[in-house]
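Next up: the structures, one after another.
Read-outs: derived from the displayed coordinates by stated rules, not from any lab. Keep in mind it's a predicted model, so treat the numbers as computed, not measured. Cβ atoms are built from the backbone, for glycine too; each structure is taken alone.
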Structure P
Amino acid sequence: MRFKVSLKKNGKEFDEVVIANNKKEAMEVALKNNPKAEVLSSNWTFKI
């Protein structure tokens, strides 16, 4: 599934789209790509 994970790093908010099996795994993948960021939210999304 595709998830849009909202992250915050150095006072800036940004989104990253990752492919994962569930919400928790999506947050873990996003944090691996951005180790010093903080997860704000994770939501299932679809490709338009």
Structure Q
Amino acid sequence: MARAPNYNFERQERDRQKAIKAAQKAAAKQEAKERAAAANPPTDTNGQ
């Protein structure tokens, strides 16, 4: 016999997985940004 669908739970699980993926992507982007900043220190272009 087929199970009754639990739409709310399934949607919550999709949203949870999407949030985890977004958080991982943001963390990777932040890490890459920090690595790039460490590799290329800013130069003084003020002219002062």
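Things worth noting here:
- Identity of the structure behind -25000 (criterion: helix-only ellipticity at 222 nm (-39500 (n - 2.57) for each DSSP H run of 4 or more, over all residues; to 500), calculated), options P, Q: Q
- Of the structures P, Q, the one that 0.45 was derived from, the read-out being FRET efficiency 1/(1 + (r/R0)^6) of positions 13 and 37 (r between Cβ atoms, R0 = 35 Å, to 0.05): Q
- Here volume of the Cα convex hull per residue in Å³ was derived from just one of the structures P, Q, and that gives 60; the source is P.
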